[in-house]
Structure I
Amino acid sequence: MVEHAGMIEKERAEAWRTYLKSLENYLKQEEIAIDRASALSSTCTDEWCETTEEVIEELCKAIFSVSEPRWITPDDARRIKTLKRRAQDLYAKYKNAANR
């Protein structure tokens, strides 16, 4: 029974880290999209702004809802903090691009 509990805990940790990795990837993709759009002279069409803001909002909801389980490592805790900071930076970058 103890072995079974350990296996479940390990699988849960792996799934949690996979989820964090996915959020990091989505955040990076959105950063790239905003950087590309910022290079254009008329970045913020109504459609682009609306869609981008919706994506960022959903991404931020997901990132800021990530809890810090008791079993995470200090590296995992830093990953979460970094993700949250990057999400805030991404929103600021978007607002800057939208106001051009």
Structure II
Amino acid sequence: MGIFEEKKNEFYRKGAVDRVKWMEGLKKTILPSQLKRIQQNDKMVLQEIVLPKWANWELIYDWAQDQDTSKGLRCVFCYEQHENGATYMEKFICENCYLKIKNLH
């Protein structure tokens, strides 16, 4: 688990709902061009985005590394990019893995 998820879990435990909501909505506030720059470790992007005082570069950088800019979403089981699948508890499961799990029962 990365820094981002650890911090998010910590805020859940402490009851800081506003911080958790900000973290969950981060993808909506960061532009794709800014995301690429964050992934390239370009700290100059901090001048363009507004962060709360409790958020730091390590948190944003860790979040950006989990974001994928290619088409489709990354499956939590096979870790490959797929366009078709289902989202369960904010985790994407591709169609192939979903069918394999479904057939286990």
Structure III
Amino acid sequence: MQGNLRNQFRFAMMGFAVTAFFVVYQLATEPGASRDHTIMISFVVLCPPSLLVVPVIDAEVGTRAFYFVWGFIAILNAALYGAISALVRQRKRSV
């Protein structure tokens, strides 16, 4: 059981890290410049909760709202990765 929780925690941290890399990429590029579409699509695939930022238009890069929204999305992505890890482990155990 201890190993299972450790594995879930590792996957959750990986989900958090994916979101952190997404935020760093947004901060590193110019706000007015066009970002690489391939990188943005790959981040959306790896971080599905990032689609929740679409209705939040007031969260400009570098503001408090930006960090709050992306912190919330990072927690959701970590929970998603942890849940997927738990489901895969449970499915392997039942087969």
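Just so you know, all these numbers are worked out from the coordinates, no wet-lab data involved. Given the structure is predicted, the values throughout are model-derived calculations rather than measurements.
Computing relative contact order in percent (Cα under 8 Å, 6 or more apart) for each of I, II, III, which one ends up highest? List each step's numbers first, then the result.
Working: I: 41; II: 17; III: 50.
The maximum falls on structure III.
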Among the shown structures I, II, III, from which was the value -25000 of helix-only ellipticity at 222 nm (-39500 (n - 2.57) for each DSSP H run of 4 or more, over all residues; to 500) calculated? III
